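> I've put the structures underneath this note.
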Structure P
Amino acid sequence: MLHQATQASLYLGIFASLSRVIIGLLIALVLAMSLALLSSEYPKTKPYFKPLVFIAKTIPNITYILLILVWFSREISVSIITLFILFPVLYSHLSVSLEAIYPRFKDVWALYPESFIHKFTKVLLPLIKSHLIEAITNALSLGFKVGIMAELLGQVSPGLGYLLYTAKVNVDTIALFAYTAWLIMTVLIVELGFKQIFKKE
């Protein structure tokens with residue numbers, strides 16, 4: 001690990017992997033939040049989303065990875081894979097949180113109507129903040145693991161997955177364990193940093 005810490009390829013790989021995963025996570029979060037709000041605001045639409053979420057949950061991760069690597073270029077495939085795998089996780093967390101809030105405030109919103117933006121930023125977001133942090137934290141670690149797997153299978157360079165692939169090809173077990181340790185450290189640091197940002201806010 002000390003030897004790898006002196007090489008620029010390690011930091012480039014970490015940055016590239018994180019960038020791809022975060023892009024996929026952000027798109028999945030926006031999509032999941034939009035559909036969760038829609039199903040909470042209009043409950044009749046929820047049955048239409050259930051089959052979609054069920055299918056997304058039950059399809060094995062490796063199937064997503066292999067299909068998307070075939071259909072899309074390797075550079076954007078990791079973000080797309082992360083999006084598809086994290087969407088059902090985030091949607092489930094957010095829809096359950098919003099469902100618990102809407103019935104309690106339904107009468108208040110009827111008496112004091114406000115714009116949707118005001119309702120979302122001043123009421124809904126503060127109330128689901130703890131659930132949102134937990135959902136994003138869990139999704140981030142899952143997305144990073146899946147993203148690294150996609151990089152490894154697709155030989156996407158630069159990236160931590162590609163570094164693991166080169167270590168495997170060279171039968172360098174020591175490097176394989178060292179890159180895995182860097183992967184764990186990266187996820188822990190990102191999660192802790194994310195939690196600290198929300199604590200300060």
Structure Q
Amino acid sequence: MRIFVALDLDQPIRERIQKFVEEIRTAAPDVRWIGSDSLHVTLKFIGEWPDAKVPHVEASLGSIQAGPFQVTFSGAGFFPTPRAARVFWIGIEAKDALTRLAKTIDESLAGIGIPKEDRAFSPHLTLARTRSGSGAPGQRKDDKANRQFAKLQEFLATHPAPEFGTMTAREFFLYRSQLSSHGSQYSKIARFELQPAIT
């Protein structure tokens with residue numbers, strides 16, 4: 001089973017992002033846009049994991065203690081660089097809380113044999129990927145200039161940075177990812193509540 005851990009989005013923010021995408025998608029018609037129902041903030045990508053061991057993942061995530069926090073969605077950019085863009089994203093601001101949660105999840109899952117991340121957590125919300133090549137955000141030796149996002153970049157350069165609002169993250173989820181001819185389909189396997197520390 002292919003699984004990952006992520007935050008879901010509040011509906012008003014999802015709707016604002018969907019409206020923004022409807023306004024700009026004609027500026028990048030040759031890329032793969034993520035459906036609004038599939039938007040999420042990845043905290044930890046696990047990948048293929050034996051079905052029989054998924055309950056161990058759930059137990060590990062269920063032991064995590066962290067409180068609710070504010071998440072603001074604003075701005076936009078490209079990975080790995082604007083010139084060799086493969087991924088179009090929305091920025092996320094959550095002070096240190098989101099990074100701390102991702103680190104706690106990473107360390108907890110390492111205890112059951114899931115490898116730790118080898119690069120720093122970079123919170124973002126992916127909106128689109130190029131159709132060819134890797135969708136990974138990191139720079140690669142074979143990165144080449146591409147113009148699939150060129151018109152979109154021109155549009156963004158002449159408009160104010162988009163603002164999508166702030167939500168309170170009160171829970172996170174274990175998701176299953178299933179590949180299909182229409183792209184990845186995501187479904188929630190388990191929910192984990194973020195609760196304030198008891199003093």
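Every number here is computed from the coordinates shown, using simple stated rules; none is lab data. If you're wondering where the values come from, they're calculated on a predicted model, not measured in any experiment. Cβ atoms are built from the backbone, for glycine too; each structure is taken alone.
> Taking -28000 as the value of helix-only ellipticity at 222 nm (-39500 (n - 2.57) for each DSSP H run of 4 or more, over all residues; to 500) derived from one of the structures shown (P, Q), identify that structure.
Working: P: -28000; Q: -7000.
Answer for the origin of the read-out: P.
> Which structure, out of P, Q, was distance in nm of label points 7 Å out along Cα→Cβ at positions 55 and 71 derived from, given a value of 2.9? Each step should come with its number before you reach the end.
On the way: P: 1.0; Q: 2.9.
Computed on structure Q.
> Rank structures P, Q by distance in nm of label points 7 Å out along Cα→Cβ at positions 7 and 119 and report only the one at the top, that is, the highest. Please report the intermediate quantities before stating the final value.
Numbers: P: 5.5; Q: 2.1.
Evaluating distance in nm of label points 7 Å out along Cα→Cβ at positions 7 and 119 on every structure, the highest lands on P.
> As an exercise: semi-axes √(5λ) of the Cα gyration tensor in Å, calculated from one structure in P, Q, equals 37, 20, 11. Which structure is it?
So the calculation was done on P.
> Match the computed value 45, 35, 20 of Cα extents along the principal axes in Å, for residues 95-174 alone to one of the structures P, Q, and report its label. Intermediate results must be reported in sequence, preceding the final value.
Values: P: 68, 19, 15; Q: 45, 35, 20.
Going label by label, the one that fits is Q.
> Once FRET efficiency 1/(1 + (r/R0)^6) of positions 111 and 183 (r between Cβ atoms, R0 = 41 Å, to 0.05) is calculated for every structure in P, Q, which label goes with the largest value?
Values: P: 0.20; Q: 0.80.
If we compare FRET efficiency 1/(1 + (r/R0)^6) of positions 111 and 183 (r between Cβ atoms, R0 = 41 Å, to 0.05) over P, Q, the biggest value is for Q.
> Once mean count of other Cβ atoms within 10 Å over residues 39-46 is calculated for all of P, Q, which comes out largest? Could you put the intermediate results ahead of the total?
Details: P: 13.6; Q: 19.8.
Once mean count of other Cβ atoms within 10 Å over residues 39-46 is worked out for each structure, Q has the highest.
> So log10 I(q)/I(0) by the Debye sum over Cα atoms at q = 0.13, 0.15, 0.18, 0.31 Å⁻¹, for residues 23-78 alone, computed for just one structure, reads -0.45, -0.58, -0.77, -1.15; which one of P, Q is that?
Working: P: -0.45, -0.58, -0.77, -1.15; Q: -0.64, -0.79, -0.95, -1.36.
Clearly, the read-out refers to P.
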